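**Q** What follows is a group of structures, each given as C-alpha cells.
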Structure 1
Amino acid sequence: MAETIRVFIENEAGTDVKHHYDEETFEHLGTERVGADYPYPYGFVPATLAPDGDAADCFVLTDRELRSGDTVVCVPVALLEQTEGGITDHDVLAIPAGEPGPDLTGVTAEFAPFFDRFMAGDPERRAAMGRLLPQAAARSYLSACAAAWARRHTAT
C-alpha cells in the first residue's frame, strides 16, 4: 500500500447535503439531506472496492475547506468502524499530505453524535460508531480494497 492515497471529496464539512457520485466516472448523480452535518470532508478512495460493494469511504481530518468534486492527496491515520443498517462498515480517517496529525481521541468524540443522527429518520440505514483502529489497520484495509478492485477490473 502506498504511503499516500487520493480521496475524491463527495461531501463538504459543515453541511447536511450528501452528494452521490459515480465512483468510476466521477459524474454527479444526485443529492439528499441527512440528519447531521458532516464533521469533516467525506469521500471515497478511487480504485478501491470495499466489502459493501462501494469504494472505500474516507473522512479527511482537516480544517482546510474542501469542496465536493475536489481530489486531495492524503495519508491514512486510522480506521473507524461503523455500522449502517446493521452492517459493519469502515471509514478510513486520513489527513492531507503534509498536514500535522490530529489528536484522534478528540476527533472520535466528534463522530459519535454524527453517526447517531446521520440517518436517524431511516431505520434501514441507521448508523452507529464502532471501534477506532490504528493506522496499520487502515493501510491493511485499503490494500485489501485495492486488491478487490483490481480483481474485479481484470476479470474477463
Structure 2
Amino acid sequence: MIERSEAKPVLVVSACLLGVRCNHRGDANPSAAVAALAATHRLIGVCPETAGGLATPRPAAERQPDGTVRTVDGADVTAAFARGAEATVALARGVGAAGAVLKARSPSCGPGQIYDGSFAKVRVAGDGVTAAALRAAGVALRSEEDLEPGRWPASPPPAGR
C-alpha cells in the first residue's frame, strides 16, 4: 500500500537543510536528520532570506541587540528579513504545518540561539527574525541540531536552544 504524502503531517524546513544552495555563501547545509523526517512528514522548504528579496550569495548578516539585522558591511537588511518572516508564517499557516525545522544560529531562522551582532561568532540566547515570527504564531520550532534522525520530537528542545 502506498501512503499518500498529503496524509503526513507537514513541517516547514529551512531550504538549506534540504540541500538547496541558498545560504549567504551560496551553499547548502544538508542535514541527514532532517532528510530522514521525509519518511514520516511532508517537508516544505523555504529560505526566508531569499523569500524576503535578498540575493544568493549575499553578505553575512547578524541580528543586532536592537532587533535590526545588519550585514557585516553595516547595511540594514531588516525589512527583507521581516518580509521573509511574514512569507514563512503565511506558508506555515497555509499548509497547516505541525512545526518547523530551522537552521541553527541563522539571523533569520535560528531558534533559541543566534549570534550577538558583533560578527565574532559569539552566541547568545534569542531567535532569528523568522523563528521569532513563527514562535509568535504558535509554530513548534527545532533546529537541525535538536533532532534525532528521522524523529520529530514531542518534547521541547534542550534548554539554551
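**Q** With distance in nm of label points 7 Å out along Cα→Cβ at positions 51 and 91 coming out at 1.8, pick the structure among 1, 2 it was computed from.
**A** It must be structure 1, since only it matches.
**Q** Compare Rg/Rh (Cα atoms, Kirkwood Rh), for residues 27-106 alone across structures 1, 2 and report the one with the greatest value.
**A** 2
**Q** Could you tell me which structure in 1, 2 was used to calculate mean count of other Cβ atoms within 10 Å over residues 99-106 as 11.4?
**A** 1
**Q** For which of 1, 2 does P(r) over Cα pairs in 10 Å bins from 0, in percent, for residues 83-138 alone, calculated from the coordinates, equal 27, 51, 18, 4?
**A** So the calculation was done on 2.
**Q** If you rank structures 1, 2 by distance in nm of label points 7 Å out along Cα→Cβ at positions 35 and 67, which sits at the top with the largest value?
**A** That would be structure 2.
Each reported figure results from applying straightforward, stated rules to the coordinates on display, with no laboratory input. For clarity, every value in this text was computed on a predicted model and none was experimentally measured. Cβ atoms are built from the backbone, for glycine too; each structure is taken alone.
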